[in-house]
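Presented below are the structures under discussion, each in the form of structure tokens.
Where a number appears in this text, it was derived from the coordinates with a stated rule and is not lab data. Only a predicted model underlies this, so the values are computations on that prediction, with no experimental measurement involved. Cβ atoms are built from the backbone, for glycine too; each structure is taken alone.
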Structure I
Amino acid sequence: MALQQQIKNRDTNLLLGIGIFGILVLLYAPILLHWVDGWLHKTISIEHEYFSHGLIGLPFAAYLSWQKRKQWQRLPNKSHPLGIFLLVIGGIFYLSGVTEWVNLSLPTILTGLCLWFKGFPGIRLQGFSLILVLLATPTAVPYLIAPYTFPLQSFIATTAGFILNQFGMEVVVDGINIYVGGKIVEVAPYCAGLKMLFTTIYVSLMLLYWTGALASRRVTVWFLSMAIVISVIANIIRNTLLSFFHGTGKEGAFTWLHDSWGGDLYSALMLLSLVPLLNWLDQLLSPPPEIQPELEESATSD
């Protein structure tokens, strides 16, 4: 009888899981397809295009959750009241019809489901996947940050002007405007490298998790700090090239790097450089294998 009851409960949980998954697909498949189409063809709003890292982040989050399915099943069924609250809030967000709220309903409902089924142990198990979904969800954060990027814009313009001057070009920098050969290039808020910075941090978190380096606070802090610096430097170089191309009449190259696939290629190469950087930091900052057991024994005795 106990075995039959166990099989019955397992079948019931399986059917419930399939049913909830089906509902989520019906609710969010059109939204996710809209995001993907907008990110691929740049038909989505400028602010929401900043979250195009979701093209790799969302599949990775789904893969991690699938990989942990057996651990999920072994967790005891333990509902938390906060789960119901989040599910209600997520439903309200979805039904509101407001784009930002509808988008945010996805991570809200997913978090609510984890709490409803498994409580906080479920959150701990699926926490990184939920973070990836949240950080890939298009919101108005870039729009809210844009008014405060003027110092960064001015710094980029001044540095780009200085670099071009070193090559003998007559360049005048006025605030966020770079004048090259009588032609102006503006380092606008959306040219200040926020999109590249968002993507860099997101991809860096994925690399840290994938390699297991996220467990080391020193490696994580150093890697994220250096990745941010690399992102800023890469954006300065990009704006310098754009100013050079526009000022010297090379409009084809300007368009290729600014509006076409050249910008994507440039960003991809910059992101690839993070892989050897993480490997180097991990080897440099992680303790040698022969002293790791000693550290573990010391931590146990404490």
Structure II
Amino acid sequence: MASKIQPSDRIQHRFASKSEFWGMVRKYKALYLLSIPGILYFIIFKYVPLLGSAMAFQNYNLFKGFWGSDWVGLEHFKRMFAYDEFITIFKNTLLIGLYDLVFAFPFPIIMALLLNEMRIVLYKRVLQTIVYMPHFLSWVIIGGIAIGILSPSTGVVNEILSWFGLEPIYFLGEESYIRSILIGSGIWKDSGWGTIIYLAALAGINPELYESAVMDGANRWRQTLAITLPSIFPTIIILFLLQIGNFLDFGFERVYVFLNSLNADKGEILDTYIYRAGLLEKQYSYTTAIGLFKSVVGLLLIMLGNTLSKKTTGDSLY
């Protein structure tokens, strides 16, 4: 018969746990002190602003505040889905996010594999520095460079087209090009930085695996398929899940620098619409409802992706 735990034993265990906890705090106090700024950042800028989500269920009045504004329930959410402009912008966001996932996400993987095959270390380091340098430039600078390159009068692209007798194209003035420009500029800016993560994962692969593969007669392509890709697959899955969680967060600055009245029909996304309707037109409650909708969709996508990944590959975020 199992012995019963006496109340005195529970109390003793509780005090022992507390003493162990404070002992760990004293032992690693330097690490806990270093973590305080990060914890404060998430509390102040991530958790406290969640209280503002209440605006989505109110007709928020700037002078009355949260407590004095009238509650309207789901009225703004109903308006959101009944508004034709929102449906168009939501479709743009989905398509641009999908294109980014299909074309931009694999690019750092390919680049990391190519850099990993280089045997001249100096050349490899110089090239790696060049490709991730644009990450440190703001989107305003990236946008200015891209607009200059694509200029119909002085741009390099149109100069090349003129060599073949083709008419210059005003790329930012035609809505059919805006999505390609957004995806291409994102690849140029961020793919080099993403490559660093995959190169770190590649550095952790046991060299003996490649030596054994060479002895078995495997060429470089076969080694990549049988050793390299499976070894970095957990890293790919984690980054893919994080990308899915930010599927609707394409980025305000990334789009706004290229947006104009000629390409807005195909280029405007939820972030730029929230800026226009929320800050410029002062529709605070309506745009808060859109922001809350984005967050819920992102949460559902990352939960769904995590569940599918755990069942199919065994790798997951949690």
Given 12.8 as the derived value for mean count of other Cβ atoms within 10 Å over residues 26-33, which of the supplied structures I, II does it correspond to? I
Using the calculated result 2.7 for distance in nm of label points 7 Å out along Cα→Cβ at positions 218 and 234, pick out the matching structure from I, II. I
Among I, II, which structure scores highest (criterion: distance in nm of label points 7 Å out along Cα→Cβ at positions 90 and 274): I
When you work out relative contact order in percent (Cα under 8 Å, 6 or more apart) for each of the structures I, II, which one comes out largest? II
Per distance in nm of label points 7 Å out along Cα→Cβ at positions 18 and 130, the highest-valued of structures I, II: II
For 9.6 (mean count of other Cβ atoms within 10 Å over residues 42-49, calculated) the corresponding structure among I, II: II
Consider the structures I, II: one of them gives -20000 for helix-only ellipticity at 222 nm (-39500 (n - 2.57) for each DSSP H run of 4 or more, over all residues; to 500) as calculated from the coordinates. Say which. II
Origin of the derived value 9.6 (mean count of other Cβ atoms within 10 Å over residues 34-41; candidates I, II): II
